[in-house]
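**Q** The following blocks contain the structures, represented as structure tokens.
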Structure I
Amino acid sequence: MIDYFKELDNTVSNIKHELVKLCWYMRGGLEYDSAFMLSPNDRTHMAEVVKENIETVKKTNLPLL
């Protein structure tokens with residue numbers, strides 16, 4: 001039972017970390033409270049777009065705005 005709760009705590013921690021990253025990359029376009037309302041599918045799609053944009057920035061040497 002303890003292992004199960006540790007796993008849940010780990011999952012919550014990972015979700016919160018993902019939400020903080022999305023909020024940071026959105027530069028205020030997504031507030032932390034609103035981010036909690038996103039579905040897992042929405043978070044996945046948003047994270048993919050962020051990742052694609054980071055890759056584009058790396059390839060073009062443009063600043064990450």
Structure II
Amino acid sequence: MGEDRPRCAYCGRDSHEVPLLTLHYHGEAAWICSQHLPILIHTPHQLAGKLPGAERLAPAESPHHDAE
């Protein structure tokens with residue numbers, strides 16, 4: 001039997017270990033676990049080499065910057 005189960009793009013765990021969220025990027029499906037979703041949002045460059053094109057993703061801007 002093959003290992004065709006979806007796995008987190010960051011840590012490699014599957015849905016038997018952690019909840020996985022599906023994402024679509026560049027016409028391909030990928031998965032990220034709930035623990036590593038903040039990496040996709042805030043520091044996507046850490047997914048370079050794990051998610052094709054991640055090095056070109058910009059991090060989300062923090063809504064708390066320039067708070068007075």
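Every read-out reported here was derived from the displayed coordinates using simple, explicitly stated rules and does not represent laboratory data. Keep in mind the model is a prediction, meaning the values are calculated, not measured.
**Q** Please state which of the structures I, II yields -25500 when helix-only ellipticity at 222 nm (-39500 (n - 2.57) for each DSSP H run of 4 or more, over all residues; to 500) is computed from it.
**A** I
**Q** Which structure, out of I, II, was log10 I(q)/I(0) by the Debye sum over Cα atoms at q = 0.12, 0.20 Å⁻¹ derived from, given a value of -0.35, -0.81? Could you put the intermediate results ahead of the total?
**A** Values: I: -0.39, -0.83; II: -0.35, -0.81.
The read-out comes from structure II.
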